[in-house]
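Where a number appears in this text, it was derived from the coordinates with a stated rule and is not lab data. Just so it is clear, the model here is predicted, and its values are computed rather than measured. Cβ atoms are built from the backbone, for glycine too; each structure is taken alone.
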Structure I
Amino acid sequence: MILHHFTRPELLDAILRDGLKASCAIEENDMTNGVPVVWLTARDTLVPSLKTRKIMLSRGIISGPRCSNLPDATVCLRVVIGSHSRRLAHFLSWLRKHPHYDPDDPLLRESMADDWVHFGDIPPAKLTVFKHVPRTRPYWKLKLHDEWLETQATYVLPREVEADILAGRAGPSDYVEAMQELERELGGT
């Protein structure tokens with residue numbers, strides 16, 4: 001099975017020498033409840049899909065068309081692992097058996113549908129550099145997001161407004177400026 005792992009360039013030499021090490025996430029982003037894993041994905045991009053970005057927007061988080069979930073992770077590694085490895089699990093399937101988050105949450109179902117976890121280290125022989133991607137921007141949390149965390153009430157915007165925000169043409173001024181700058185940096189492709 002061919003999967004991908006994204007990392008920062010300054011970690012690349014150590015990863016290619018020592019492999020990928022299973023680790024725990026920081027507390028506020030702990031999707032495995034403290035179980036050390038290596039995160040993998042079937043996708044060769046960290047740019048959220050339009051559907052994921054729409055769900056995020058309904059929860060008070062805006063992400064432009066080229067924003068990345070991990071903006072500093074600009075190296076995409078190709079990871080070859082046997083699909084029947086006992087250490088490899090499709091994340092949402094594993095989450096159903098180890099509920100720490102709701103695996104039926106629409107955002108998780110959409111944004112993590114291609115994500116895998118590997119329980120244990122991955123040796124360097126299973127890794128190659130697949131590609132480098134440009135540094136991008138993260139997402140912006142709006143005040144609406146704090147309300148969503150408390151109430152779980154989603155927000156529905158008029159279609160035109162939603163389209164303009166998702167395209168980076170509308171929203172907070174720093175968001176619009178960052179999206180315009182990103183378009184210039186990436187050449188508008």
Structure II
Amino acid sequence: MEQFFAAGYYHAKALHVIGFVSWFAGLFYIARLYIYDVEAEQREPEAQRVLQEQLRVMQRRLWYGITWPAMILTFVCGWWMLAPRLLGSMPWETWLLIKLGLLSGLLGYHLLCGRIRKQLVAGTCRWTSQGLRMWNEVATLFLVAIVFDAVLKTMGNVLWGVAGLVVFAVVLMIAIRVYRRVREGRASDAATGNVT
């Protein structure tokens with residue numbers, strides 16, 4: 001049985017990488033579409049209707065055509081690579097357990113993105129544009145943590161990676177606030193006619 005899984009290990013690894021790159025692309029883009037969907041509510045009724053109809057078609061196609069299949073490919077190939085450990089012939093390293101924990105969190109993020117999509121379609125979404133912008137960055141934090149963990153593989157390096165992740169998160173939050181102020185300033189200037 002182990003030889004069966006070993007024979008396909010590198011193919012599974014290649015497909016695993018393709019899967020997680022596509023999965024993250026889907027997660028990054030779906031959140032942006034949610035932001036645009038919420039911001040469309042500020043438009044006049046006809047423009048709002050047209051924009052939201054188009055955005056929701058894009059969301060559905062992205063969600064079911066790319067994001068879900070990529071997530072499934074990532075997990076199937078990941079479990080294939082874990083088979084020797086599951087069969088007891090290889091040890092479980094700490095970095096791998098950390099990665100599985102991070103992947104559990106990422107799966108939760110994925111499922112919550114699906115819930116937001118359903119709320120948008122039902123007209124019950126309470127997320128603001130700013131809240132969705134911050135939510136969009138959560139996937140980035142997962143990406144950084146998972147890559148640091150999978151590449152560095154030692155606890156000391158993982159701790160450095162997590163510390164870097166915390167610094168990155170703080171910088172990201174500051175950048176989001178600065179960007180919001182710049183946008184509000186431009187909107188204020190446009191409203192008062194002070195456009196340069």
Thinking of I, II, which structure, once relative contact order in percent (Cα under 8 Å, 6 or more apart) is computed, gives back 31?
I
A value of 1.3 was computed for distance in nm of label points 7 Å out along Cα→Cβ at positions 147 and 171; which of I, II is the source structure?
II
Here helix-only ellipticity at 222 nm (-39500 (n - 2.57) for each DSSP H run of 4 or more, over all residues; to 500) has been calculated and equals -29500, so which of I, II was it run on?
II
Which structure, out of I, II, was P(r) over Cα pairs in 10 Å bins from 0, in percent, for residues 19-130 alone derived from, given a value of 13, 43, 37, 8, 0?
I
One of I, II was used to compute distance in nm of label points 7 Å out along Cα→Cβ at positions 91 and 179, and the answer was 2.4. Which one was it?
I
When Rg/Rh (Cα atoms, Kirkwood Rh) is calculated for structures I, II, the one with the largest value is II
